[in-house]
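> Pasting the structures in now, so scroll down.
Only the coordinates and a few stated rules stand behind these numbers; no lab work does. The structure presented is a predicted model; accordingly, all values stated were derived computationally and were not measured.
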Structure I
Amino acid sequence: MLLMKKRQAPLVTAALVVGCGALVMIVGLFSMLTIGMYGAITMLIGLVLYVFAKDRLEGG
């Protein structure tokens, strides 16, 4: 069970990065456009991390 949690940790971390990026992007839409751009960049980085982590877990 603990091994499964350790294997899922990168996916959870990447999902949190995506969620934080989306939240910052939404806040940026209402207040400042610059903050929204940083949120979009953070969300894209999180998506890339999620895809790479999922690929590594399935491949190894």
Structure II
Amino acid sequence: FPNISLTTVYRTLETFEKHGLISVVNQLYSAARYDADLTPHHHIVCVECKKIEDVFDSSMNQ
């Protein structure tokens, strides 16, 4: 959809978040990141490439 406006994209993301369809990942950098996996988990971020990976480890919750 090359002609979609950024305002529409941002409003859609806000609506998805409001309805619990996505969650905002901690914004360590300037761009907002969203996660559609709503199961309890943590994230690890590569300091070089900024890639975010999911980490599923229940021992981290203690």
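> Identify the structure, out of I, II, from whose coordinates relative contact order in percent (Cα under 8 Å, 6 or more apart) was calculated to give 36. Walk me through the numbers before you get to the answer.
On the way: I: 36; II: 18.
Checking each candidate, the match is I.
> Supply the structure label, taken from I, II, corresponding to Kirkwood radius over Cα pairs in Å with the calculated value 12.1. Don't jump to the answer; show the numbers that get you there.
Details: I: 12.1; II: 13.5.
Of the structures listed, the value fits I.
> Taking helix-only ellipticity at 222 nm (-39500 (n - 2.57) for each DSSP H run of 4 or more, over all residues; to 500) from the coordinates of each of I, II, which one would give -6500?
Working: I: -33500; II: -6500.
Here the read-out was taken from II.
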